[in-house]
Structure 1
Amino acid sequence: MNYEKQKESKFNHYIVCDGEPVVLMGVNKTLSEEGIRLLAKSPMLVYPDGYLDTYFKLSGKNRGIVNAVYEKMMDSKSCINYWDAVTDFIFACYGQTLYDISCDLAGYTTYGEQAERKLIYDRLDKLKKVKGKPRKETLDTIREVCAYYLLTDDIVKTGTGMMYFVSDSVSREEINEKYTLETIREVWSRDADKKLKDVILELMELEEEQLREVPVKVAYHTNKLDAKAQEHIMLFMEELYQNQ
């Protein structure tokens, strides 16, 4: 595994204020201003190779059947589709690489040695390519990392979520002392279902009006299935086409 320090972001990331503000992650660096505004309203859909060629041969009725099957297969996988965009956003905004995040995680767990930190890094790095549902331990780690950077963890799974902005009137030094990976984990150990907004308000000791909730979207929405599931859906569409 290559632990070389990340030098620049892979994507651009924006706050688009065309009406209500939206945080837009994972934008191609060559995209025009008009394209950025369009993606803020409707992210680009990305499908497996060959999928659309077969899909558009089908009748409207059969497309509806395929859509239903595809959605069910996606939901059953609970894939981590957008970890790459989210970690790049964290790097662009906070200067924290995936390895930096791994070191922070190692600092408040039982891990301490450099080798253990690399194990955490490897586990998080593999999420950029993972197919299928990660283990609960990994999902909990993702939730904690997203929370630390004031993001709901659904952004990693669905490409949409929320980001929280704290009023400028609040001391950043006080926030940094109260709001840590360790304190976030401690709150969720007491109440695993507690909403991120309520975790932030509790730990930072804020009033509601001192915290702003802004929608966040990834610029591309992938419809990713593992190889076996892709093969199944392609064969299913071919069979529908032959019989229609």
Structure 2
Amino acid sequence: MIDLYLSRDLFYLAVCCLGFGAGALVSLFASDLTLKQRNRKITCAILWFSGALISLTLAIVFSKGEVFLHKDFYIAGSVFFVLTAASFRFPKYAGFPLIIIAGFLVTVFAFLFLRFPLADETDPLVFRTDESKQAAVRIMRSSDTESLSEFAYFELSNLEDPLSVIVYEFHIDEAVPLAGGQVRSSPFEIIQNGALIFSNPMISRIPFLHFLKDENRKFVVNIQSYQRHMFVEAL
């Protein structure tokens, strides 16, 4: 069985190990190193290259070589190689700033997109209503272990006319490490009789939302939407 995404992450790990090893070798050209320090860096480089070989071998085994057929992996891998080599060679000027920047970007990305549940986990369009025409849509939020839910309440104009529900799907590019290839979804807007009666604030607050919906451009995350028509009495 081919596990492409696991192989992708192992491929990235191998590239990072190569970058650290290359950074260790480049640091040998420093003129102020003692013989002991040079031997230590050579040993360190050998260990990193060994880790790269092991990771690359596992990536080939799990994907049966298919990991090499995706050119996007090479582009991301090249970036990881340069960043890891520079951070090892210049830890003060490149290493620590890159760690801070990477941590910030990962946090922002997770907050904006990974809080939505996977599209195939559960149906987020769960309604309930009462005689006073008050309805609620369940908004799923993803966590590390389970999908959490909360209800957003709104008023219906009547119980007979259908609801037009616009659902947003977030397609994460397969080249993204760990989360790449995932599709996450959540209801965005609910319309009845042409009037907007609900808007999901978790989605509307995403910056550059309209740019991410451009089908002619490829982003790290691309948004696709579809519409569902539902009757209240059938919910």
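The numbers here are math on the coordinates, done by the rules we state, and not lab data. Please read all numbers here as calculations on a predicted model, not as lab measurements. Cβ atoms are built from the backbone, for glycine too; each structure is taken alone.
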>> Starting from the value 20.1, 66: which structure in 1, 2 was Rg and Dmax of the Cα atoms in Å calculated from?
In response: 1
> Suppose you compute distance in nm of label points 7 Å out along Cα→Cβ at positions 36 and 220 for every structure in 1, 2: which one lands on 1.8?
Replying inline: 1
> Hey, mean count of other Cβ atoms within 10 Å over residues 156-163 derived from one of 1, 2 reads 13.8; which structure?
Replying inline: 2
> Thinking of 1, 2, which structure, once helix-only ellipticity at 222 nm (-39500 (n - 2.57) for each DSSP H run of 4 or more, over all residues; to 500) is computed, gives back -13000?
Replying inline: 2
> relative contact order in percent (Cα under 8 Å, 6 or more apart) computed as 31: which structure among 1, 2?
Replying inline: 1
>> With FRET efficiency 1/(1 + (r/R0)^6) of positions 180 and 212 (r between Cβ atoms, R0 = 25 Å, to 0.05) coming out at 0.70, pick the structure among 1, 2 it was computed from.
In response: 1
> Given a computed value of 0.3 for distance in nm of label points 7 Å out along Cα→Cβ at positions 28 and 44, which structure among 1, 2 does it belong to?
Replying inline: 1
>> Looking just at distance in nm of label points 7 Å out along Cα→Cβ at positions 52 and 68, which of the labels 1, 2 belongs to the structure with the highest value?
In response: 1
